[in-house]
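Please go over the structures that come below.
We did not get these values from a lab; they are worked out from the coordinates using the rules stated. Please read these numbers as outputs of a predicted model, since none were measured by experiment. Cβ atoms are built from the backbone, for glycine too; each structure is taken alone.
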Structure I
Amino acid sequence: MGFFDDVGLAYGRTASEQMRLWAHLNTKLAKLACRRNFLLHCRTTGILPRHIVQNIKCLTNLLSDDAENNRKNRSYKKVFSNNKKLLKKKFLALKKRKIQSIQIRDEWLCNLTTTQIPTEVKVILSLGPKFGVAPLPVKDIPIKNIVADVENIINLAPITRQNILRAKCTNAITNFVHNSKMTHNFEHYLLTNARRFVKTHDDLVITPADKGNITVILSTEQYEQKMNQLLQDSSVYKQLRRDPTNEFQCKNNKIVKQLKDKGFIDASMARKSTTYKAIPPRIYGLPKVHKADIPLRPIVSTIGSASVELSQFMTQILTEAFSDFHDYTIAESFQFASKINNFILPQGYKLISLDAVSLFTNISLELVIQIIQQEWSRVSQVTTIDISLFLTIIKFLFESSYFVFKGSFISQIFGCAMGSKISPILANIVMSVLLKYCIPLLPFQVPITYQYVDDLLLAIPEDRTATTLAVFNNYDPHIKFTAEEETENGVPFLDTKAIRCAGNIVKLDWYQKPTSSGRYIHYSSNHSWAMKTNLIKGMFRRIKKICHPDFLHNSEEKLLKIFENNGYPRMFLNRCLHSLTSDQVNEVPQIRTSTLVEPATHDKYVSLPLIPPLTAKLKIGSTPCLDLTWFIAFHVRTVSLCMLDRHHNV
């Protein structure tokens, strides 16, 4: 006889049925309690089980008030334990499937350490610093800041409309705060795990690579060793005994006062350029993952430094003065494509690419002064500053090139600093002068000569590479070039590849360097649909304008594959591709020059955070009421916040 039969004989049939019912309910409660925990775990991590996705009715009233007392029962614990294991296995399978659905690539993350990175952390780091996670209502959204931003925008409207706008925006924000619920998604779960991992592993440095849009993980020891190796070059850097910030701040203010007293700048510009709370520039390095031993590219952040405004002032003068000086400079790929597509090279000619080695840090002060003196007639047309004071300022900007690293102050004794505002225009001027000097020295005609910053594209006779390289390397003892010859009858330049086809006809193809990871804004990122759509259309439009028709189809398929790797559905991509009209494709590209174009005085630019339920209402409610040009800059919570903090702390 069984247990329930014995109970029936001893206490009656009714007692036996009640005991059987109790045992059944006890088992059911154990399963439902475990099921409840599974559903709560899914809700916390933002994972939806299949029965919820397929609109199957959810279980309700899982536990009664006295269910906790039954947990002590042995059968209850056994059933609970078994179901817990099954549901845990099911949850892990759901999480794995969800991670796989995000579609990340191994080449988006480069781990140079021996530390094992959990899968959840790899996913969020691989998505990159531009990936956005939607902020949780109330918890992560600074309502006070939103109110302040909205009030600032309303103040730009006509006074007669301000109260109406204020009432509408107040109503929208109030409804959002009261009606919003705390909804988690899987990206929040990943971000929480990534933050926890970064916090517990303070010996890691997470930073973007120098090229290729790759996230790199180094140990603090590796990073400091590479930085120290870089800064030990005594020909470029020198250790300082003390902080020179106050000294350079006084010199900067003295120069600004001199400019104001002589009437070269107005009082407003003088106030802007004068500083009494300057901070030293900071240096950091970006890993060159495409090179052996992965060295660092030094970048100096001059934000808040003593001479940053004076450097910007001089940059504007030089840019305007040399606006028509760059005979060989290409401003963008569209201009390059319009000039070189279907260009016929002379017989016996080939294409080569020359690349200046560390151009910025190899531009000497003496060379810059010599060029300015020779071309002073240009500079004097855009400024009334006399040449002696102008050269004094240039010399001061070179001498004030210093930075701090781990509490040590280091001066850059040679070259322009990477990160300085004046460095790009000086590099462009030097390269233009170099080309004007070297091209006439070549013992042959050069039908193609194009320059973009430190990259050159030349067409030369097939046996004259060494001669060309020697002429360019002899211009200045510090500026040296490396040559890249044709590979499969083509050489890369900008984001194109110039290919020499049959009949020596040059045709352009869209090109990405082998170091490129192909990472763009991910489909799952908290960016507006308009931004994602414009990104896709802009890339397709760019390819259509650059590529020769012979290479267009292959380039489009390549771009489609890249966006598919970023999580975009093929149907969505095809719809964006086919929405491009023939007028948009065949329009003549607008060629930009290096001349500074100041925005119109009536244009106003404002920003609001991208909060899907709220931002659209505020934008719709305010835009039609103002006669302004609006630019909505979306503030998103990304991994870059912790990446930058970790990087600068090092």
Structure II
Amino acid sequence: MAQPAAPHRPPRPSATRPGRPQRSGRVVAMQPLPAHRLLLVYGLLSASLLGLAARLAWLQVIDSPNLQSRARAIQTQSVAPIGKRRTIVDRNGRLVALDEERFTLWAHPRYFNFPGDDPQKVRRPDEVAERLAAVLAQPKQVLQATMGERRSGVKLQTDIDPETAKRLRQLNISGLDLEPYPQRVYPQGSLFANVVGFLNLERVPQAGLEQSRDSDLKRHETTLRMRRGADGTPLPEGIAAGSLYGDDLRLQLTLDARLQQVAQKALADQVKKWKAKRAAALVMDARNGEMLALASVPTYDPNRFWSFQPGLFREWSVQDLYEPGSTFKPINLALALQEKAIQPDGKVYDNGSLSIGGWPIFNHDRQGNGLIDFPTVLQASSNVAMVKAMGQVKRERFWKWLHTIGIDQRPDTDLPGAVAGELKDRKTFISHPIEPAVAAFGQGFSLTPLKLLQLHAMLANGGRLVSPHITRGLRSGDALAPTPGGGGLQVLDPKVTRVVMGWMESVVANSKSLGIQIPGYRIGGKTGTAQKAERGVYIPGALITSFVGHLPIDDPRYVVLVVVDEPKGGNTYGSTVAAPVARKIIDALVVLEKLPPSDPGAVTTTALKGAAGAQRD
């Protein structure tokens, strides 16, 4: 059976999908690329490789030092020195000045975080202030007000001691930063202020040895450069040789804190008693020029220098001039002996007054002493006898000697601010008879107490002009320098100085009212009471009283000088105002230096107890 034919259907259009291109049934025949295009691509690739190789060669060979320095700059941390200073100690190693570490506390509120907190958590300033209040001993409200709304760099407190800093670190609060810095401390307070000086709040030296020996007191410190790795780990090879070196040198003084304390207390008591303007006491080892004490009153506390008048920051016994008066008479007699103008057993007639070039000259009591020897001249402190004795010395030679011993020259000393004295010029001194006349009893020229001490040391040590000094130099660790030997320029004949020392011993031996005698010890001395001059004019009623002592006379070693400026009241003389201070210093000196008596049999138990008591006071 035949099948019916299928109905005719029109062709179906090809289905297309949106976004999909229709396939083309056309085939493109492959064609070879032109040779010049292949060469161009090859050339470009070759040029790129050559350029890269050249760049690598440039970086690694030619520009390598520059890249290394830039890398080191990023990797290296520089730690600048904080400017520590060396310690100062006295002759026995007692601390006089030292640097102590202090801290400044900085707060950065944006990073506040407590131990155990989520690292992303930021604590409020009031929460941190509450924990800091007890440690810093400040109210919480004050600390919170200081921080305010600031996010970083808030200075909360300075001058924090190491113990408080340790307690702050134990809080482990993120966002707190302790910045260390050195602070100069003077443990002895005012005891050495007049010679050591101080640093201001910016650590700039302002006076004394701190200023004059500034370069010596700065410690050896260098900027520390340390390389760190990417994670901050220090790299040892980045530390240069010597970077961690630090010296332990200390500046040792010749001063003795114990003797200095005795001198300062005795001065303070006497200044108060006599309502004096000021006073100074100086003790020198005549053999080598070492100063064992240099005290002055009034003084100040270098730890609180801002509370005192700036006028106290200078040591007047080194910088201010005065006319020495009778304490210069032994020196003049030594010059006359050296010139052979007088003889050790010579005498001079003292009639109580005389006139020189129309100018009257009197003794202090306006009384004559008749024909007297030179020990008596010093005991009576006769001005008239001194003028007649020194009149035997040619004026030109007299002036030459005053210049030779350095009246008008600055002393060779390490004491800061020392100045030269004033002496009339040679022509004036020679042509005016009154000039050598008043110079004979210590007036008409001026010097510092330090210079007078140096000249009396010259009498004590056999005629050598030694340099007064208060430092022995830098010493390492706890080592102390030994006492140096003698030195100095030989100026006078030792025989001459021994004669004058004997004369000065008679002053003490024959004056019980002076109060300087110590049984068993041979002591020499001379008082002085001089008018005070200002700008060439004597101030009515203003006096400078002084006393200079030598001991022991049989083997002279120590010279003690006390000067009291403008004591008030009646009976103000060197013997009543200055000598009592010198006695206390001499008592302490005998004990501290363990001076053996010249005559052990004459030493009494009472005398020894008195000396020991003076040392304890």
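Could you figure out which one of I, II the value 89, 30, 22 for semi-axes √(5λ) of the Cα gyration tensor in Å was computed from? Intermediate results must be reported in sequence, preceding the final value.
Details: I: 59, 32, 28; II: 89, 30, 22.
Label of the source structure: II.
Ranked by FRET efficiency 1/(1 + (r/R0)^6) of positions 47 and 551 (r between Cβ atoms, R0 = 41 Å, to 0.05), which of I, II sits at the highest value? Don't skip to the end; give the middle numbers.
Details: I: 0.40; II: 0.00.
Of structures I, II, the maximum of FRET efficiency 1/(1 + (r/R0)^6) of positions 47 and 551 (r between Cβ atoms, R0 = 41 Å, to 0.05) occurs in I.
The maximum of relative contact order in percent (Cα under 8 Å, 6 or more apart) over structures I, II, that is, the highest value, falls on I.
Given a value of -0.47, -0.80, -1.30, -1.31 for log10 I(q)/I(0) by the Debye sum over Cα atoms at q = 0.09, 0.12, 0.19, 0.21 Å⁻¹, for residues 263-374 alone, point me to the structure among I, II it was derived from.
Working: I: -0.47, -0.80, -1.30, -1.31; II: -0.46, -0.73, -1.12, -1.21.
This value belongs to structure I.
Looking across I, II, the calculation of helix-only ellipticity at 222 nm (-39500 (n - 2.57) for each DSSP H run of 4 or more, over all residues; to 500) that yields -9500 traces back to II.
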